[in-house]
Structure I
Amino acid sequence: MDTDEEKEFEWAAKEMEALLQRVRCCQLATVSSSGSPLASYAPVFVDEERRFYVFVSAIAKHYGHLKRSGKASLSMIDDESASENLFARKRLTVDCDVALVERDSEAWLEGTAGLQRRGGETMGYLKELSDFDLFRLRASEGRLVLGFGKAYRVSGERLETIAYLGAGGHRSKNSSK
């Protein structure tokens, strides 16, 4: 890897970290047992190991999907009001393995405390409700988009490996194939 690539990947890693700190909610894509897709959202806490935590009510449609399938796609995207171009909003989308976190375990206490720090006192009330559960999502790989021509593949346990996404970039419809 040449010096320019190293600098670019270091920049992308810093931008991803800033995005993870700045964005307080995620979009979740889940699938029902019959294969029907569902898009939803939840406040999110990201720990130091880059595991994602969401606290979900059992009456939410995506609760059953998360619990049953153990898979989800998670997206964190910059606020559109802060984006220069709606087509190039900074975002991270990752494929995840999902696990239910045992209530009152060390991981549950860490995850709910993180959500409360990020989301405020409402979490203090919600964590006392028995129909809410904490899910931990571990990313396997994903895509980081930081603007036009700035799309990367991210992988590794902590999403620490950053590489260029594909080859050739965008082509106009009049480009030769």
Structure II
Amino acid sequence: MQKTLNPAYILHHSLIVNSLIELMKRYRFQEITIKQIVEEADVSRQTFYRHFSSKEEIVEEYSYLLCQQLTDAIYSLSDKTLYTIALTYFKFWNEQKELLYLLKKSDSDFMLFESYKRIISKSLDILHEVISTVIAPEQRHYVNAFLIGGFYNVKLSWMEHAFKETPEEMAMLIVKMIN
């Protein structure tokens, strides 16, 4: 969909995204219809389709933007160590608990993972500088797969345990596992 800086466009876009998130608090993702989204957002179907081609596209875009925010936060660190990167990662997802639970409850968390893989792989160069000094360049794709899957699955396990540990404890755990 074509993006624009028109204030009305931005408002409608936001209303649609927020409406889907609100509906996900009450219904499983698969049960939510476009009709429900447009009624909740108080926009027309035509307006919906001007912004998105499907409800899945809303989750994909929102997931992409979240992952981009995480990557930006990691890149903005002045002291890029394994601990500070992991801490930033876990603090970020700790702030997104509600959304993570909604996606999990709706069986749509796989869409987050797809965005996550695309975005996070761009920021792996930072981690390579920190941990993979002995890895041959032609084997970096294995390190990338390990880091992407490892961080993501540790986050899922943390969520399944109700975020019992603090982000600081999770970051220290990552440091212990990798070092």
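Annotations
- Here the criterion is relative contact order in percent (Cα under 8 Å, 6 or more apart), and among I, II the highest value is seen for II.
- Structure responsible for 27, 14, 9, with semi-axes √(5λ) of the Cα gyration tensor in Å, for residues 46-117 alone calculated and labels I, II on offer: II
- Each of the structures I, II was assessed by FRET efficiency 1/(1 + (r/R0)^6) of positions 30 and 142 (r between Cβ atoms, R0 = 25 Å, to 0.05); the largest value belongs to I.
- Structure (I, II) behind the derived value -8500 of helix-only ellipticity at 222 nm (-39500 (n - 2.57) for each DSSP H run of 4 or more, over all residues; to 500): I
FYI, it's all coordinate maths here, none of it is from the lab. The structure presented is a predicted model; accordingly, all values stated were derived computationally and were not measured. Cβ atoms are built from the backbone, for glycine too; each structure is taken alone.
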